[in-house]
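Take a look at the structures listed below.
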Structure P
Amino acid sequence: MKNTPYTLRHDAAARRYFFEIDGHRAYIEYEERPGALALTHTIVPEELRGGGIAAALTQAVLEEVRTRGLRVVPECSYVVRYIERHPGWQEVVAKE
């Protein structure tokens, strides 16, 4: 991912993409759909809030989804707002 010191990791068993930062885990949960991932929840521990972690994590997950040739179904309100503020990501949103 561009411009972040964090490494995106994937926990397939828990259906989460995450950053591990200072012993805390910020993550986005997903559900698999045909050809897409529904991004359902974004969680940033209180200790990490206010530092742009959610935005960096969302961008990293969207980049990973695009690299995998999938689409996203933004169900999490944070992801919905992120895509609204960064309309270039509309290209990876699944069409209904």
Structure Q
Amino acid sequence: MFASIDLCLVPIGVGTSLSPYIKECIEIIKSEGLNYELGANGTAIEGEWDKVFECVKKCHEKIHSKGAPRIYTTMKVNTRTDKEQKFSDKLRSVLEK
């Protein structure tokens, strides 16, 4: 099943700068071959369900291994059964209207 998610992963107990931790997650997303869009307050990721959620797990494992004792994550998940809809499809639909 194809899924798109908005992921906001927040390491807790590591100080105020989160960018080094987010960079680690981006590297994982890239290595998994998933399409993504980095945003100011989260990252959109799309791909096959199992691959996307395995990627989220790997991000958690990596951030814990970098010293974060706690991680607070919020996700929005989107799936469709009638067609595979990518980020670019959604944006194009809105812009065309």
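Computed from the coordinates by the stated procedures, all read-outs in this text should not be read as laboratory data. It should be emphasised that the depicted structure is a prediction, and the values quoted were computed from it without experimental measurement. Cβ atoms are built from the backbone, for glycine too; each structure is taken alone.
The maximum of FRET efficiency 1/(1 + (r/R0)^6) of positions 16 and 88 (r between Cβ atoms, R0 = 41 Å, to 0.05) over structures P, Q, that is, the highest value, falls on P. Which structure, out of P, Q, was helix-only ellipticity at 222 nm (-39500 (n - 2.57) for each DSSP H run of 4 or more, over all residues; to 500) derived from, given a value of -8000? Of the options listed, only P reproduces it.
So Cα extents along the principal axes in Å, computed for just one structure, reads 38, 30, 23; which one of P, Q is that?
For Cα extents along the principal axes in Å, the value 38, 30, 23 is produced by structure P.
Comparing relative contact order in percent (Cα under 8 Å, 6 or more apart) across structures P, Q, the highest value is found for Q.
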